[in-house]
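Each structure below is given as C-alpha cells.
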Structure I
Amino acid sequence: MSGWVCGWDIGGAHLKVALRDPSGRWVQVRQLPCPLWQGIPHLADALQRVVQGWPVGATQVLHIATMTGELVDAFDDRTEGVLAIVDCSESAFVGASWRWFGLDGRLLNGAAARRDPLQLASANWLATASCAARHGDGLLIDIGSTTTDIVALAAGAARPLALTDGARLSMRELVYRGVVRTPLMAVAASVDWRGEPRPLMAEHFATSADVFRLTGDLDEAADAWPAADGGAKTPAGSARRIARMLGEDLPAASLDLWREVAGQLAGAMTGSIVDAAGAVLAAAPPLAQPRVVCAGAGHWLAARVAAQLGLPAVDFAALLGAADVPGAREHAPALAVAELAATSVDEHAQAG
C-alpha cells in the first residue's frame, strides 16, 4: 500500500470523502449529493465521480468507510442496506483495499463486515468521537444537516451510553435535529406571532435551512438539495416557506419580522440540543477537561450550545491540524476514519 488513505462517510443523501496523502496532508475533503434513497446505482455513480482527478489511482489508496445510508427507504432493513453498500463500494475500484469502521471500534475487512453487518450500521458518530477522544476529554457535539450526535469523551476513548440508533435516541445522545433538512414542524409547536401564539402547520413546507438562511448562519454549500417547495434559496424564498408554516403569505410581514420568527425557531432548536447535551453531560463519567468539541455543518451552532452550557468550544478540525482545510469540520466522520486508519490500521484491522 502506498500510504494514501481515503475516509468515506456514506449517507443517505450525501457522500463525504477525505483523501490523505502519505505525509498526512489532506488533499481532498468534499461532499457530493448522492440520493441513495433512490437506489444503490446512485452510490456507484458518486464513487466514480469522486475519484476523477485524484493525484493517485483509486487502487493505490486504502479506503476506510463508515455509513448511515443503510437507513434509507431503498432498503427493507439495515442489514440489507449495509450489505448493499459494502458490495457496491468494494466493486467500485477493482483491486482496491477497503476497511469498514464498526461499532466495536475495529476496522473490518469486507468478509468480517458481511458476517456481522449491523456492526457497521450508523457508526459514523463513533468514529468521530473516537478520533476526538484521542485529543482530550470533553463532549463531542456534531451537528449535521439532519441529526446531532452528542458523545462524552473521557480517558482517551468515546464513552457512549448506547450504540444503536434507538437506544441513543432514548439516552439523548442522538437528536434528530440538523441545520439543513429538519422539517420545521419538528422544531417547535408554535411561535409568537405579533403577540399571540401561532401553531405551526404539520406540513413539510419549510426546513431548518430556511431558518438559518434567514438568521445568516447557513453555509449554502451545506444545502445541496432543493428547497421544500423547489423554490428559490434566497432570504425571500425562505421567508415565503416559513410564512406557509404559519398559514400566512410572504407579504403578511416585513422581511425583518420573518427574520425574527426564524430567530425564534433557531432558539427552539438550540434549546432542544442544549437540553440533550446537558442530560448526556450529567450522565458522563468525570471529565478531566470539560469542553465541547464542535463538528458538523452546524459546528457554529454547537459552539453556541457550548456557550449556553458554560463550556469552552474547541474545533474538531483544529484538533486534527486541519483548521484551514475547507470542509474538514463539516465532514468530520470521513476525516476521522481516515485518521484512525492512518495511525492504527495494523492494530485494529481484522483479517477475514
Structure II
Amino acid sequence: MFPLEFPLGILERRAGSGERVLDPFCGRGTTNYAARLVGLDSLGVDSSPVAVAITAAKLVKTSADEIAEEARNILAENRAVRVPSGEFWDWAFHPSVLGALCQMREAFLEDCGRPARIALRGIVLGALHGPKQKSVPGYFSNQCPRTYAPKPAYSVRYWKQRGLMPVRVDATTVIKRRADRYYGHVMKTCGQVVMGDSRKADALALGSKGKRFDWIITSPPYYGMRTYIPDQWLRNWFVGGADTVDYSSGQQIGHSSPESFAADLRSVWKNAARVSSANARLVIRFGGIADRSADPLDIAKDSLADSGWRITTIKQAGTATEGKRQANAFLRTKSMPLEEFDIWAVKR
C-alpha cells in the first residue's frame, strides 16, 4: 500500500540537494529509507515501538559482518532468560529457535544503542514470523503471515488441522542472509526516528533540530483501522511488550467518527506546517477499509481544511490488491480493498 517506489520516485524526480524530509506516520520507515537512498536527511515519527525499531534499523551505519558478529556474540552468552510458555508458543516456534529469540530479546532490552544491534533487532523483527520458503528458511516461525502477527487460538487450530510443526531454524544463518541483502553496502546519509505522537507539537519540533522540512511524504492510518496494536503483538512482545495479545487501542488516532478522525489528522498537518519551509510540499497516500461507509477522500479533504496546507492535486493510486495476496491465504474471508488516493498540497 505504501511501496518504496512511491516516495523514492517523488524524491528522485523533485527533491533538491540538501532538502529535508518528514514522515509523521513513518511506520516501517519507507519514506525515511527513500530519503536515505537519494542522500537526504529525514525524520520519522511514530507512536509504535515496533515501527520505531524497524525504521531505526533502516537508518544506521553498519555492515553485514558487524551484524552477524553481534548475533553470534549474543547467542554465545547463553544467559538464563524467561521463555514464554503455552500452546501457542509450542506451535509457533521450535524450542531452540524460541530460546534464541528470547536471548536476543533480553540483550536488546538491556542495550540496543550500537548500530549493529539496532540493525540486528530490525532484521529479527522482519524475520520473526512469515511463510515457509520453498528453498532455504527465511523466517523463524511456523507457517504465518509476515505482515501481521498470528492470533494464538486461530493459529493453533490452523497448524493442528494441517499438521504444520515448527521447524528448527539456524538463527545465525537467517540473520546473515538478511544482513548481506540489506547491509551489503553502507550509505552515508542516516536520518533520525523518534517515538512520539505527531498530534502533539513537540513530537515534530523536538526531532526537527531547529531545521525546517521541505517534503512531508506519508500514509496515515485509515479510518476504522483499530487493530494496529493486536496485529503487531508478536513483534511488540519482542521489543519489550507482553507475551499475550493486547486488544486495547492505546493512544491511537480516534475512530469514533469520520469528523473526529479528520480533526486528529488536521492537528498533525498543522504541526507539520509549523516545522516546514515556506515552499514545503505535502504528499499523502490515503485510503480506507471496506467495512466503513465513510469516503476516504472526503476524510482526507476535511483533514486538510484550515490545516496550513492547500490541496493542489488529487490522483488515483489504485488499490492494495497485490499487497493483500499473501495475507489472504490466512484469512477466513477475503475483502476487496478500496481505491487509494495521492493528495498533493503546498504550504499556505
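Where a number appears in this text, it was derived from the coordinates with a stated rule and is not lab data. Since the structure is predicted, the reported quantities are computational estimates derived from the model, not experimental observations. Cβ atoms are built from the backbone, for glycine too; each structure is taken alone.
Which of I, II yields 0.30 for FRET efficiency 1/(1 + (r/R0)^6) of positions 55 and 151 (r between Cβ atoms, R0 = 30 Å, to 0.05), as computed? That value comes from structure I. The maximum of FRET efficiency 1/(1 + (r/R0)^6) of positions 63 and 95 (r between Cβ atoms, R0 = 30 Å, to 0.05) over structures I, II, that is, the highest value, falls on I. With mean projected area of the Cα convex hull in nm², for residues 183-278 alone computed over the structures I, II, the top value is the one for II, the highest of the group. A value of -13000 for helix-only ellipticity at 222 nm (-39500 (n - 2.57) for each DSSP H run of 4 or more, over all residues; to 500), calculated from one of I, II, originates in structure II.
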